[in-house]
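Colleague: In the part that follows, the structures are each spelled out as structure tokens.
None of the figures in this text is laboratory data; all of them are computed from the coordinates on show. This structure is a prediction, so every number in the text was calculated from the model and none was measured. Cβ atoms are built from the backbone, for glycine too; each structure is taken alone.
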Structure I
Amino acid sequence: MSKPALIHEAEKITPDWLTEVLNFAGVSGRVHSLTSKSIGTGQVGENVRFELKGEGELPESIVGKFASNDPVSKQTGVQLQNYIKEVFFYNELAASVDIQTPVVHYADIIDETHDFAIIMEDLAPGEQGDQLNGCSVDDAALALEELAKLHGPRWGDQSLGQYPLLAPRKVEEPDPAKSIYQMVQTGFLEKYASRLGNADHEMVLGVGGVMDQYTDFTGEKTLIHIDYRLDNMMFGGPYPLAVVDWQSISLGCAFNDLSYFMGTSLLPDDRAENEEALLKHYLDVLKSYGVEMKWNEAWALYRRYAPAGLIMAVIASMIVGETDRGNDMFMAMATRSSQMSSELESLKVFG
């Protein structure tokens, strides 16, 4: 059976096409009718739940992911290769790591236009993590356990460099994160001036001053998520925790993900009180993959990447479509990560 031809617009999805997709994935049955509804809070992709009626072994519902309907956000997804990266992850890499992800029935993309569709398991009745309110320490421990299951299997795996989407940049090439951050930081500070304290303002500028060193990591690398935070996690439902949104995958330092999560997804007091214990929990799970790190080395990397959430907030808030909830989310990410960076004296790591 050949792979079904791509339909990349949610409103054009038909019962016959979903029947083909599910049968191709090994699910027997036929879809007779469907209803659809937008779900989630993604800003670069559009998620749609399809309720199915039919016969056979069909699930009651499935979820489709498509390019954003917002032209600014879609252009960002195209320029940053977000859509191509996510399809690539599910088709080529997901089976090689142990982190829990939804079962994907179909993933395809048109390389020239970046129009795509991913048809996946519905994680209902699981609940999306709440980026604004933060998570409990127990949920954070679960998230870091899953994170180790992403990093551990491909730790130091140089074969990842064979993939053009993951290949490290050449020394003479400018780092896009550095270039974009330094280009938008002034606009970010002006746009959100009323929501940032003096310490946040100084941290934004301070991070801009060390971006050369920040982006120049030469240690052992692994497959990283880049946007590992609560909005991209589903708690409960089919699994205790499943991680979604693989649009930003990269080859890099594992602590980029770890510090990013800690700085954006825990409330500052919870993070400060529990970060050492949570880091040790992550390292314990990592040991099951034969990866052992000295505490001083791990703590130094944790401090080094404390600005990760701030960097993402500065960049993303200026290049995706604007929403009220998005603004609140970016401010939570920026101010929490700024406070973390200050408390850990992260800029001193760079001299």
Structure II
Amino acid sequence: MAVYGIGNPLIDLLCFVKDEDISALSLHKGSMNLIDEDKRKEIVEYIRKKEIIYSCGGSCPNTMVTLKSLGIDTTLAGGIGFDELGDMYKTRLNELGVKDELIKNASPTGTSIILVSEDRERTMCTYLGANRNFSDDDVNLNSAKEADIFYFTGYMWDTESQQKAIRKVLEKKKEYGFKVAFDIADPFAVGRYRQTFLNILKDYADIVFANSEEARSLIDNYDAYECARSIGKICPVAVVKNGKKGSYISEKGKMYEIPIYGSSKPVDTTGAGDTYAAGFLYGQEKGYSIEDSGKIASILAGEIISQTGAQFSRDKSTELKEYLENNFPSNY
């Protein structure tokens, strides 16, 4: 069992703020922003006297870390800098047991500043840094060849070099026989690359993840159920996450409605989608049905939003792993 992911390794800086702080930084509450080095410095200077929680993050990396914590072997490829943050990231991956294929280049290691408002809404500001330079030359195809699943997100379409890296692996799908799981991840990326994403779903994807907003942009339909049904006509398995209403999954035309689990009052929604994807892929790697994989995904997402941060502690991971192995799907 193995999952190979190419993503954006980012050092997360999580900080609890007030709405007036968001306004003072000229940010739109709840937005996800790609920022340059100057804006990154401005925000870091503004929040430097507040409590900041540092962790190794990034969307695809969060999924790879969670999968590994549940006993699934994972490999992470991406770009980091020749700096302290890059070294920190590599050390953390080694501690977690994720196979490290991070490539260093001249740009600084990327950061994601996560500003959590009092109502737990998150405003994200991402500086991609060294990730922008990750290219097809940095891809180790042996890792793709050994994997059951290749996983990536729509965030990889932010630069042409990253796109080339993803396409290099996708073109080996038939030859190597791995499945492709694609998390659309970003409604703004859909706006820019809608037809490209539809082509990926048609030509390569076996599993696609989208939230209701991303699915709406992709399919031009405001109904999450209908979006899942429509996307399911393009690729074998389509997952549409619909927030507090749960999620819908289409498997070769058959529809499943997956309830939410856990608290309806989240502490921090950071990483909920990444954790959902990890739970679903865990279920698939373990041989569970599509419906049960969806339930596992929902359980893990419900757990992650009940804590601060996008990854589980070692103790919590052990607890969840034992629960899934011994009790799932009964008694939850």
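Colleague: Which structure, out of I, II, was FRET efficiency 1/(1 + (r/R0)^6) of positions 296 and 312 (r between Cβ atoms, R0 = 25 Å, to 0.05) calculated from, if the result is 0.95?
Modeller: The structure behind it is II.
Colleague: Given that distance in nm of label points 7 Å out along Cα→Cβ at positions 16 and 192, derived from a single structure, equals 4.8, which label among I, II identifies that structure?
Modeller: Of the options listed, only I reproduces it.
Colleague: If Rg/Rh (Cα atoms, Kirkwood Rh) computes to 0.94, which of I, II did it come from?
Modeller: II
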